[in-house]
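What follows is a set of structures for review.
Read-outs throughout are calculated quantities, based only on the coordinates presented, and are distinct from any laboratory measurement. All figures in this text were calculated on a predicted structure; none of them were measured in a lab. Cβ atoms are built from the backbone, for glycine too; each structure is taken alone.
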Structure I
Amino acid sequence: MKIEKLTRNNWREVAKIYQDGIDTKDATFRTETPTWKDWNETHHLHSRFVAMENEEVLGWCAISPVSKREAYIGVAEVSVYVAVKYLGRGIGGKMMHALIKSSEENGIWTLYASLFPENIGSVNLHVKNGFREIGIREKIAKQDGIWRDTVLYERRSKKYQ
């Protein structure tokens, strides 16, 4: 397996993995996958990767700005998605390492994640990679008519302390 830069050429497979995450109901409040144009415009051009094996995309990760305000230029939200059939193979960890390294090289001092507490795999991935819980947003939004909580996690880069 290798980690490569995510490009438009990967979008069809990335979008399928994204939709699989949406379908789990434990990855995002989104109900449909965005278009490449919308996704590309809302994510940093750096720090976006795919995990590849035998020409197949196994997972993807990227970061997006949390605000357009100058004071928050070094704060980004993390997205890590692994194809359901490849969960448990350490792919998320390898992508997270690449994401953290690249984000620090590009001036990001804080990575942020909003996770469903039921998504134990994602919670464990973030905690194992230096994220700490900073709060709970109770009943932040409804999904299929049911109120859901999210737990906030952040990772402060040691490079920028």
Structure II
Amino acid sequence: MEQILDLVEQYQVWIIFGVALFSLLLLIFIIIQGIVIGKWKKKYYNIMGGKDYKSLEDMLVEHNVKVGKILDNVEGIVDKQKIADKKLENCVQRVGVVRYNAFNDMGSDLSYSVAFLNAKNNGVIMSGIFGRDFCNTYTKPIENGESTYKLTAEEVLALDRAKKSNII
């Protein structure tokens, strides 16, 4: 035991220097770890959206609630969109127009036939016949792209143009 004490006394300065150096290295290590942990905390708070959340679990629970509300809203929007699509099927989507001269003694193409059709090719054909002293307007119903009334050549042409036109 005495030999150990003699060695300690003999190398006391070196031992103190070694312990001091080791302590300094530990202090540097602690400072580096503090900087690294600070960077990780900063990244964590950025991920968490600030310091409002105490844990990742709290944040995920709140986000799941928000996502649930958004999904409910989307389902409502999809339902409303389906209703709007059904209504749009009955709106005028195709139009065909033909202008013509109904009488040889008249100048210009003042008479017309216009076909208004929905997505199912249902609608009406309106024709306006203009003469020198009169103007007559007629409408004929169209169901599934055909009329139960006899159509003039101009009305047939307007109907064909409407059928070929792109759906709006």
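Summary of values
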| quantity | calculated |
| --- | --- |
| Structure from which 1.77 was derived, Rg/Rh (Cα atoms, Kirkwood Rh), options I, II | II |
| Computed 1.00 for FRET efficiency 1/(1 + (r/R0)^6) of positions 27 and 115 (r between Cβ atoms, R0 = 25 Å, to 0.05) - originating structure among I, II | I |
| Origin of the derived value 0.05 (FRET efficiency 1/(1 + (r/R0)^6) of positions 19 and 67 (r between Cβ atoms, R0 = 35 Å, to 0.05); candidates I, II) | II |
| Computed 3.1 for distance in nm of label points 7 Å out along Cα→Cβ at positions 3 and 35 - originating structure among I, II | I |
| For 2.3 (distance in nm of label points 7 Å out along Cα→Cβ at positions 99 and 131, calculated) the corresponding structure among I, II | II |
| Structure responsible for -8500, with helix-only ellipticity at 222 nm (-39500 (n - 2.57) for each DSSP H run of 4 or more, over all residues; to 500) calculated and labels I, II on offer | I |
| For 16 (relative contact order in percent (Cα under 8 Å, 6 or more apart), calculated) the corresponding structure among I, II | II |
